[in-house]
1. For structures 1, 2, calculate mean projected area of the Cα convex hull in nm² and state which one comes out highest.
2. Supply the structure label, taken from 1, 2, corresponding to helix-only ellipticity at 222 nm (-39500 (n - 2.57) for each DSSP H run of 4 or more, over all residues; to 500) with the calculated value -1000.
Structure 1
């Protein structure tokens with residue numbers, strides 16, 4: 001048998017009996033995929049790991065708490081033999097052979113009638129890697145190949161074009177705080193499949209250079225607005241490109257719904273009958289402080305953190321922020337888009353009870369190569385911003401957590 005290559009096949013196990021012998025680490029790794037395939041899984045083992053036991057308690061598998069007995073593989077379509085009893089494994093393997101049940105053995109691949117490939121998934125595609133014969137079996141090598149293929153599909157470096165017609169639409173992708181490695185796997189894949197990308201200034205710009213030449217990249221800040229409001233013009237561009245049958249990605253910094261006006265775009269697309277997918281992103285409100293060594297919460301220091309927009313000053317009638325209430329909180333305050341208003345913000349917080357000695361950190365260009373951190377207090381922050389020439393984009397962190405990180 002070892003002289004011939006294994007024949008790869010995909011088993012459709014929905015509703016079909018699968019018997020697993022042994023409740024240890026092998027079963028713990030293999031059971032989730034069998035459950036996801038819809039198999040009727042019967043586990044035979046006197047003991048099981050905590051995770052396997054939890055699957056049984058949840059009703060995902062049937063657990064017979066005993067050792068293997070002759071007849072356990074009757075009516076099974078597939079068997080996984082993974083006990084620490086070699087003799088029991090051999091007897092079960094022989095029973096599987098008599099009943100023509102495809103059987104995997106964790107202790108002896110040569111004696112098995114089936115092998116488990118190294119598998120991974122990427123948006124509707126399953127990648128399974130097998131060695132060609134038992135003599136050449138190297139699980140680490142096949143797993144490495146699997147990982148390389150899946151990673152390539154997920155990050156867009158391995159692009160497989162769709163040959164079936166895709167439904168045109170728009171994906172609102174949160175690009176994260178700036179470092180291109182911090183975009184989500186799904187966001188990067190959709191970006192690699194896009195025909196048109198409409199990008200914000202604060203999106204991860206380095207990713208745009210990786211796009212194929214045919215992808216049209218549009219700077220949202222440079223869309224000709226005419227008599228339209230900027231956001232209205234962006235909405236119209238999304239709709240028009242989608243109506244042309246193109247896959248459109250709206251690449252935004254951070255998360256689309258955290259001060260990103262993402263819902264306005266979703267609503268405009270819905271009114272136009274354009275399907276839209278929203279891909280969350282890592283918000284700069286937590287990732288940028290973290291990159292600068294600042295935890296927004298810490299045991300015994302801060303039990304809550306509040307994120308506010310500082311794009312309008314506290315005394316501006318358009319402000320929706322309850323600054324007096326924020327001044328009374330003891331946790332962390334994170335201010336986005338507030339560099340040019342930080343003087344008024346600090347003055348207001350102090351006027352409503354915050355100590356002028358409250359620590360403040362400003363993290364400019366967080367998570368990028370240009371990142372820098374400037375520390376101050378509420379009483380000195382306005383002067384510090386001017387003296388240090390702190391410019392947007394910068395995340396402002398106010399509270400005692402500023403003093404406890406390694407960068408303090």
Structure 2
């Protein structure tokens with residue numbers, strides 16, 4: 001949010017144990033050759049449990065108050081639980097109302113609306129990991145809900161040098177579309193760098209809960225909606241300008257009314273409107289970018305040329321610690337590197353179907369199970385990730401093949 005415009009990811013090593021138990025019917029045996037498992041750490045979590053009408057947990061959130069002239073927003077953000085309260089059913093409800101019960105004064109005169117804005121500044125900051133919120137957004141002209149982050153040093157160096165990561169913004173005149181954006185020195189406000197994601201068939205985000213997330217690593221931020229990745233940004237996207245996202249950030253949730261971008265409410269806008277938040281979490285692991293997957297001859301599962309383009313071959317290669325060999329496990333059963341998914345080419349199920357990197361689609365050709373026996377299996381095909389021809393040479397293409405228990409189908413994480 002330009003102000004002024006302003007890992008549920010688990011590392012594969014941890015997933016090995018979890019999924020092995022579900023597949024094999026019991027706990028996986030430890031591999032004495034494997035390194036210490038990656039631990040999926042929940043560093044921040046709020047599921048908003050509590051009695052109806054209660055305020056948010058003050059050990060996690062602080063409530064901002066006042067107006068916002070910078071964006072020409074119309075609301076006054078109130079304190080306490082007046083516009084931000086638990087509903088008693090495991091949700092935080094941020095309510096925007098057309099009212100002014102206390103004669104609040106805004107930049108344009110007597111305020112016309114109230115709402116709420118929460119942040120974790122001084123209570124929690126994150127540096128890297130999987131940051132997500134499951135929410136149902138409001139609808140209507142002039143509504144502007146957002147889930148975003150600001151650099152922890154904003155008080156010292158100011159905005160936009162502090163950096164801003166907008167995980168989700170919606171403007172009411174686009175009911176089917178959300179935006180993810182970064183802002184920093186030389187690329188802020190309307191010049192922020194980002195992309196939009198739209199639901200198919202004219203569906204509105206206000207009709208159901210959706211999960212909005214970023215996977216954030218050194219020199220890389222990847223956005224997703226409901227597990228589907230729609231953009232990835234790195235320093236290469238900045239045209240030589242400064243990347244300011246390798247440091248701690250704090251979280252923000254708010255519902256603005258009006259402003260330069262969404263425009264003001266009009267006669268079609270119904271009040272009150274609500275941003276309903278089911279959960280917010282930040283998860284990370286023992287590395288920010290994931291874990292290597294080692295196989296035949298001690299070599300690694302590798303994205304050829306570290307190229308994030310759709311269709312890039314996935315191969316065996318000497319382990320080198322680059323992002324092309326850092327894999328994370330998505331909450332939807334996917335294996336991800338460089339912001340995209342390990343994919344069986346052409347939805348193939350036959351022996352010899354190659355694997356590649358592709359946009360995450362949620363399809364069965366992108367689902368994988370890690371077993372206690374160190375197999376990586378595509379359940380739809382019931383076949384194992386396999387080194388073609390049992391060839392340990394650099395550049396050997398990976399494929400799926402009937403599981404044989406051979407060394408070319410055995411993988412160690414970490």
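1. Values: 1: 26.8; 2: 21.0.
Ranking 1, 2 on mean projected area of the Cα convex hull in nm², first place is 1.
2. On the way: 1: -8500; 2: -1000.
Computing helix-only ellipticity at 222 nm (-39500 (n - 2.57) for each DSSP H run of 4 or more, over all residues; to 500) on every structure in 1, 2 gives -1000 only for 2.
Here, each number is a calculation from the coordinates, and none is a lab measurement. No experiment lies behind these values; they were computed from the predicted model shown.
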